Structure 1
Amino acid sequence: MAKTITDNSGTLFETNVYERAMELGVPSFEFEQRLLKRGLKNIAGVDEAGRGPLAGPVVAAAVILDPDNIPVGLNDSKKLNEKRRETLFEEIIACAHFAWSAANAKEIDDVNIRQATLNAMTRSVFALPIIAEHVLIDGRDIPLPLNNIGTSIIKGDAISLSISAASIVAKVMRDRMMKRADIDYPHYGFAGHKGYGAKKHIEAIKEIGPCPLHRMTFAPLKNM
């Protein structure tokens, strides 16, 4: 089995915790509860939205849920429609501590998408209104500044409620940014495809060229 959990903090999780969480098929609060029982407080979930698009930022969010007031229906943002994401977003920001950060196209081109994502994740955690004592991060990587307090979890947005909440905040904030970008750059159709490589988007780039929101290190832009 490939490594599914990376933890350098000394707060190791047993493999069966991950397997049990996957079997549930829906996110739970088990990872967070185990940390809370060990005396840690303020457990943050961290996730990103927008690694793959040709345009726009990658957005990361950090969310610390109140264990006694968790919105019902949290899940991986990709499994929710836009209306449901918006509803849950409002519930999350009403009862949880949260912060988000965006790495724009220039930062992505300067340092690469992986590092830009880690930078945004780090900034989102440090921007939280209270200090996170442990951080659950979706994916394989732990940002270096969070190394001592971080646990990375493959498919964490489908396993941990805190990461699910972060995935929703990141997705909603990024979608809103791309809808605003559509006003400034109406020819690309950003409001619809959100910067991904849709046929209409590629055709617009070929016709009028890229705008400042485009990631020039991404194919096919880097070959144009």
Structure 2
Amino acid sequence: MLGCTRSSLHVVASEKGVVVGRLIFADDGDVIDCTRMGVGGKAIPPNIDRVSGIESDALFILLVEKDAAFMRLAEDRFYNRFPCIILTAKGQPDVATRLFLRRLKVELKLPVLALVDSDPYGLKILSVYMCGSKNMSYDSANLTTPDIKWLGVRPSDLDKYRVPEQCRLPMTDHDIKVGKEMLEEDFVKQNEGWVKELETMLRTKQKAEIQALSSFGFQYLTEVYLPLKLQQEDWI
């Protein structure tokens, strides 16, 4: 309503997002090594201005929609086999996580790959990271990371990786409505891969959560699915 950025008003976001992996930074002078944070990760500081001394030997940033998938990746120390920084906002992205992601992207110049549910809600979450939210459009320059790549879970993956039918869910009328609306978004129209995936989702009327991959075993995500995706550079 005021049209001011949060930082100019000294508004601080609450802690929601977490990060783990190949990242060291100072939080208000305290040095944090994110490889030592355990399964729960390090809470992303609510005041991004107190973060300094960002260092990393990661090859990419893995943005994860859900806490359960984040914890699986952290527990398996996925970042040691594939050097990366893993972060999540545990669902709908909060301001602190969006600011932190952009800061990492800008300072470390690393690609950002996204792991979200194969449903319209997962894509809406991803779109907030990429394009911002309408109610905070005035601060979009500081909050958005436009060039995130969609790694998975994509609609085409459901057949490619033979996800069992019982692990797929039928799309609701609302899902279909949101999916069709997303096809009209400019950032989707500019990416042929996104258009094809959304069309596949709407044609099959099927959706699936990241957890559907655990039907093959708890470590399928970290031992099979993501390694194959990364080796094949299968992102759009």
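Values in this text are rule-based calculations from the coordinates and carry no lab data. None of these values were measured; they are calculated from a predicted model. Cβ atoms are built from the backbone, for glycine too; each structure is taken alone.
Of structures 1, 2, which gives -12500 when helix-only ellipticity at 222 nm (-39500 (n - 2.57) for each DSSP H run of 4 or more, over all residues; to 500) is computed from the coordinates? Spell out each step's value before the answer.
Values: 1: -12500; 2: -9500.
Corresponding structure: 1.
Compute relative contact order in percent (Cα under 8 Å, 6 or more apart) for each of 1, 2 and report the one that scores greatest. Present the calculation step by step, with values, prior to reporting the outcome.
Values: 1: 30; 2: 18.
Of structures 1, 2, the maximum of relative contact order in percent (Cα under 8 Å, 6 or more apart) occurs in 1.
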With distance in nm of label points 7 Å out along Cα→Cβ at positions 82 and 186 computed for every candidate in 1, 2, 1.8 is reproduced by structure 1
